[in-house]
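Heads up, there are several structures right after this.
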Structure 1
Amino acid sequence: MQLVESGVDCHNILFINRELSVFNFLQTGDDLDALIKAYRNEIATDGKIYIFIDEVQDIIGWERTVNSLSQDYTFEAEVFLSGSNSRLLSGELSTLLSGRYIGMNVYPFSYSEYQEVWKLKKGRESFLKYLKDGGLPELINLPDTEVKQRYVEGLRDSIMLKDIVRRYAIKDVALLENLFSYLVNNAANMVSVTGIVNFIKGRGSKASYETVAAYIEYMQEAFLLHKSVRYKISGKELLGGNFKIYPNDQAYHNYLFPTAGYGRGYALEGIVYMTLLRKGYEVNTGVLHNGEVDFVAKSARNILYIQVAYSVEDQTTAEREYCAFKGIKGEGEKLLITMDEETFPTRDGVRHLAAWDLEDYLHKVQ
C-alpha cells in the first residue's frame, strides 16, 4: 500500500505467498525463476519492480534464484523475503548475498505497539493488560477468551506441524508437544537438557539427550521459544550446560496453560527478555561468583545488566534484588525493572525503571 501511495505502478509489484494454493506450482527455484521472467516480460515491462515472497523456504532451491536476481543488472529490482524459520538467511544465501541484504526478525506486538493498537494510556494498568493478553496480533480481532485460546492452540499446532514435524520428519510428535509444554511452564527457570531427559524418564517415557536437544533447537528455529544461555560476567564468556527458556509470546502460557502455576515475576521477565530482543540486543543470563543477574544485554553501543522483579516494595525483596548486582564492575548500565508505580532513587549505581518505561529508555540509549 505504501509503495502504491508513493507513486509506484501496481503492475510493478509482485506478491507471492507460497502458502496460497494458486502458487502450488512453485516447487523449485527454476519454477520461481520462470514466474519472475514471465512477470517481467508480460506485466512489469518498464521501471523498477518490487518482488515480495512469503514463506519462501517452501520453494526448494530459492536461494539460487534470489542470488541470480541480485546479480542481474539488466533491470532494477528490490526483493523482500519472509518466512517462519530463523535459518531463512543462514548458510549459503548469507554467503552469496554478503553485504547485499538486510535481515530482521519480526516479533509479536511490543508493549508500545499493543498500546497504540488498543489506544491505551501508557502506565501500569495498560501494561498489566499486555502482560495478560500477550502480543500475538490476531488476538486483537478475537471476541472472547475461548476463541483466543483456540487460536493460540491452532497457531502452535500449525507451527509445529509445518515448521518442525514436516521439515525434520519428527517421529515422536508427542515428545515434541510435551517438551513444549514443559518449557513454557518452566520459562525463566534454569533448566538443562540432562535434567529434562531425567524428568521425562521419571514419568515413564523415553527420550535421549540428542533428541531433546534437537527438539529444543527446532522450536527455537521456528520462533516458538528462545534460549538464554549463561554468560560469565568476570570472564566474559558463554557457558554450556544450564540455560533459560522464554516463549516467543506470553500468550502461549496464558491461553494454553492458564491454570498452571506461574509467577507474575516470571511473566514479566519474559516480557523484558522479548523487549530486549526486539531492540536488537544479544541477551544472556549473567553469572557471578555469588549468584546471577537475570540479563546481560549487549548491543554494538552499550551493555546492560538487568534484574527483573514484580515488586520491590518489600524490604527483603528489595535487598535481594539489589544485591544481585554486587560484583559487577566496569562498563555498563545497571537496571532494576519492576511493576511498582513509585520510582525509587538510584542505589549503588542501580537505576530503578518501571516496566512500561523500558522501551523508551532503550530508545534513548541506543
Structure 2
Amino acid sequence: MANKKPIVSIIIPHWNGIEILSECIDSINSTKFESFELIIVDNASSDGSQSWLRNNHPKVRLIENDANYGYAGGCNRGAEIASGEYLVFLNNDTIQDDNWLNHLYNRIDGNQNIAAVQPKILNYFDKEIFDYAGGCGGQMDILCYPFARGRLFLEQEKDNGQYDDPALCFWASGTSMMVRKDLFFLAGRFDEDFFAHMEEIDLCWRLQAMGYQIWVEPKSIVFHKNAVSLPMHSHQKYYLNHRNSLLMLLGNYSLFFSSYLGIIRIMLEFVALIYAITKLDINHVTGIIRALFWVLTHPLSIIKKRLQFKKIRRIKDGSIIKNLCTSPIVISHYILGKKTYLEIFSNADR
C-alpha cells in the first residue's frame, strides 16, 4: 500500500472472526496494484478484533462502530472516510488473486459508462466451482429473484471457462465489487434498511436507473467462503432474503409494475410458505412470515424508498426490464428443471 493518495479504497465490514479477517488481510497485502488503502469497519465485534487490528495491522484505517450496522451500514461508514476515486466493497471471508484489483480497475477506468464491476467469484473450499454469492456476474428476473452466471438458486456450476467473457450484468456482488465513489454517493449509498443481503442489487438497480452499466470482469478472481457470517439455512438469512427482495420490487419499480408484479410475487411467497411447511423447515417458514409482516407494517419505509428512487431515475422501467430475465426463474428452475444459466439462456429472452 503506497503512501501517496490511493486510487482505490478497499472497505471491509467486519463482525467477529479474527482468523477469517487475518487471512483476508494477508491476501490483500499480496495484491499488485499501484496505490490503495484498506479500511476495516468493525461492527462492534466482541472477540477483540479491534485491538488485534491496532496491534497487528497499524496501517489499516480502522472504524470502530458502537453497534452492528450490518453490511450496508458498515460499508457506508467506510465510504465516508475513503480517499480513493474508486471504492471496493469486500467481504472479510475472501482471498484474492494478486492481480484482482488491476483487472477490476482496468475494466471500470476504461469506460465512463461503467458504474460498478465485480470479479469472477469462486468457492474458497472448492476452487473449481462458482461461489453462491455472485458467481460470474449477477442477474435477476422481473419478480426480483436473483441468480448469477454460474449459480442458479442452490445449483453451483463448475468453472470450465464458460463465463470467461467480460459482460454486462444486472448486479455486481457485494462479496467483491468496485464502484465509482462519486456515483455511489449520487445513487444514495447502500440502503441501510436492508442491513445485509441484496443491498448491492438494490444499489446496482439505482445506478442503472441513473443511466450507468454494471459489468463482470472474469480476469479478476476472488475466492469466497460463503455463509460464514450468516449460515445458509438460518432464520435470519431466509428473512433478509425474502424481505429485501420484496423491498426492492415494491420500492424500485414504477407504481404500475410494482403493483402488478407485486401481486404475483406475494402469491409466490405463499407458495414458498406452503412448501416450507410441508418440509417442516421452521427457519424458512418463520423467515417468510416475518418478511411479509415487515412489508405489511412498514409502508412508510417503502414510500420513502420510492420517493428517493424517483429523484435519481433517468431511465424508465421499460429499458431496465430489458436487462432482466422476463421469464420467472423459479418456473425455469423448479418446474422445467433447468439447472444452469446456459440451459435457461440457450434460447435467451434477454
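What follows draws every value from the coordinates through simple rules; no lab data is involved. What you see is a predicted model, and the numbers here were worked out from it, not measured in a lab. Cβ atoms are built from the backbone, for glycine too; each structure is taken alone.
Going by relative contact order in percent (Cα under 8 Å, 6 or more apart), which of structures 1, 2 comes out largest? Mind showing how you got there, number by number?
Numbers: 1: 12; 2: 18.
Once relative contact order in percent (Cα under 8 Å, 6 or more apart) is tallied for 1, 2, the winner is 2.
In terms of mean count of other Cβ atoms within 10 Å over residues 76-83, which of structures 1, 2 is highest? Intermediate values should be presented prior to the final figure.
Details: 1: 14.8; 2: 18.2.
Between 1, 2, the highest calculated value is found for 2.
With Kirkwood radius over Cα pairs in Å computed over the structures 1, 2, the top value is the one for 1, the highest of the group.
Consider the structures 1, 2: one of them gives 23.6 for mean count of other Cβ atoms within 10 Å over residues 68-75 as calculated from the coordinates. Say which. Display every interim value, and only then the final one.
Details: 1: 11.2; 2: 23.6.
This figure was derived from 2.
When Kirkwood radius over Cα pairs in Å, for residues 124-171 alone is computed for each of 1, 2, which one produces 12.4? It was calculated from structure 1. Structures 1, 2 were compared on mean count of other Cβ atoms within 10 Å over residues 4-11, and the highest value belongs to 2. Computing FRET efficiency 1/(1 + (r/R0)^6) of positions 60 and 196 (r between Cβ atoms, R0 = 25 Å, to 0.05) across structures 1, 2 gives 0.15 for structure 1. For mean count of other Cβ atoms within 10 Å over residues 148-155, find whichever of 1, 2 sits highest and give me its label. With respect to mean count of other Cβ atoms within 10 Å over residues 148-155, the highest-scoring structure among 1, 2 is 2.
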